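Pasting the structures in now, so scroll down.
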Structure P
Amino acid sequence: MPRSPITTRCSSCRRMQARPRTPCCGAGTLLIEAASVGAAVSGSDSNWHMVAAARENLAHFGIQASVSFARAEDVTGQFDVVITDLPYGRSAPADEDLYRRVLANTAGLAPRAAVFLGQAAEDIIRAAGYDVEVALTPGPDAAHFMPTAKMLMLKLVADRKTRRLLGAQAVGPGAGDKRIDVATMALTAGMTVDQLAHVDLCYAPPYAPAMDNILTAADVLRNKLDNLFKGMSAEALRDACASDRPPVLLDVRTPGEFEEMRLPGSLFIPLGALRGRLKEVPRDRPIVCFCKISLRGYEAARILQGAGYGDVRVLDGGLVMWPYALER
């Protein structure tokens, strides 16, 4: 899955005549790719079997590269870029504490890094010293009226201070590869989410919405960075609902959608009726607005903010990305 960003990053290494380092080299795939484009790459791994496999694979292709035994969090030296997958629990144990240590050490090894994780990484990135914002945006990967359109769920992560894109993830049956290719381009170029939002991508109904999924995700992230709205993750909302002061769950979908499935205990007011029914929305409790993908949830939050409501949030990703049980 990460092959496109790795190849692009290694191509950048060739242009810069860089010295990349792979501190979790495994069987040597990244070493081979980097060496194949002329980079003076080196690697290490904390598993002797992987070190031996990497050396054997490099020798098979006639590649000269240093591969040593070392824990990723103990690697020292100065390099132009760090490129690595982090352990995902097969040949080496995976845990968040390890990820934090590796990321903290990586920050001192090189000015640039391409790190690939098999799980959500926002908390780990924050623990490593970054102040990040996250956007979750589900939607069809083609014009909604096309019979071939499939759901695609995107996540973008950006640095709050610089607004630079830090990461991207795509999940679902929709065409995630082309969006990750665009994200890879943006990451390689060091683009901000504002620059990404203005990229002009090709459009035809069978292949993309008029506003492509990744552009919509970038706009959602921009709105968050500009404090136009605050999001709440599904996990945070679940915990808040179990607290002593649970929020109001404001569902602004249509009656048919509400009957089909809903969050337990939610207050149902269709978006078109919200302005005329504001008296039904409590002002003394936090409010979380949502719909299928949280676009209408965002509009509802803006209406409430304009009406003087204080603590208003939007459910990140809407019900499409809600991973817990729903009433039906």
Structure Q
Amino acid sequence: MGRKIRIRTSLVDAAAELNDTKTAEAIWEALPIKGRVNLWGEEIYFPIPLSLELEAGQELVSIGDLGYWPQGSAFCIFFGPTPISRGDKIRPASPVTVFGKVIGDAGLFKQVASGTEITIERGAIAEMVKRQVYYFDEPGEGNTQLVIESVSQRLEAGGIKEVIVASTSGETAVKFARNLKGKAGLICVSEAPYRREWGEEWPCLKQEFRQALERLGVAIIDRAPYVFNNSVLEAARWSGALPERLVKETLYCFGQGMKVAVEVVLNAVSCGYVTPCEDVIGVGGSGKGADTAIVLRATYPACLFDKDPAKRLEIKEIIAMPTSKKWWE
């Protein structure tokens, strides 16, 4: 088992898996195959350019079975009773070789009319997941509670163990910790000491929130350097396009919160709080609070454009984001 095929018509796009029979092997080697649908009750059949012997022939089949019918050199798809079926037993016109099975709901083939073109080819349909995304009209702290809600829903969907939250004073991180308790590990990333070079106050984490975070078991990072303001030429007398600045400005196209959400995850990896190449949630905001949440593959800043694609940063999902942006000069 393991070889997957795709069955396509104008109305149906389905996947199936072949078994280990010689018939399955022969059909696999003959793909792609095209034909015109014939209907016999709730069975599709059409001739294919293969003449094969009956192999472990079956007089009864199940919904979703793929069969080869030697008498008609035909590819058969069974999705319900045939004219000679009795009760819930699906009976082909004569014994067939079952060589595979439709993945999912074979009842989809009830939509297909006689004479419709059908194509059988190698490969499966790409899997898809539908998830809700929160888009906000404006950036800012007014979106914080909805970002918490969206992150909580994403955690319930599974696959994520860590949430990294940007929080200058610690207040936003406390809100996340209280609402997400037991759903994931939480890391609070506050401002870096370099903030003082901009005439801003540091440290920024307020004692009351630090204590609350410690009680809630939240890891705190408040002395790590900024990722995108950490070049040796950041404050140099020469001007130029620094790589860090280019990355930062590109992320700003998605919003201030996007840049911050990426940066705090890179910080957390650099400080040893997050395992590289693990999928995590990053949360950022535009000045105060939270307005952006994403799922991304964590990595070291130095691996952002690694030669090995498996080590590079990947933004995999947008959970929440403002549609209008706040630009910082």
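Which one of P, Q has distance in nm of label points 7 Å out along Cα→Cβ at positions 157 and 285, as calculated from the coordinates, equal to 3.3? The partial results should precede the final answer.
Working: P: 3.3; Q: 2.4.
Only structure P yields this read-out.
Once distance in nm of label points 7 Å out along Cα→Cβ at positions 53 and 69 is calculated for all of P, Q, which comes out largest? Before the final figure, lay out the partial values.
Numbers: P: 1.7; Q: 2.3.
Largest calculated value belongs to Q.
Matching task: -6000 is the computed value of helix-only ellipticity at 222 nm (-39500 (n - 2.57) for each DSSP H run of 4 or more, over all residues; to 500). Pick the structure from P, Q. The read-out was computed on structure Q.
Look at relative contact order in percent (Cα under 8 Å, 6 or more apart) for each of P, Q: the largest one is in Q. When Rg and Dmax of the Cα atoms in Å is computed for each of P, Q, the one that comes out at 28.7, 88 is Q.
FYI, it's all coordinate maths here, none of it is from the lab. The shown structure was predicted, so the numbers you read here are calculated from the model rather than taken from an experiment. Cβ atoms are built from the backbone, for glycine too; each structure is taken alone.
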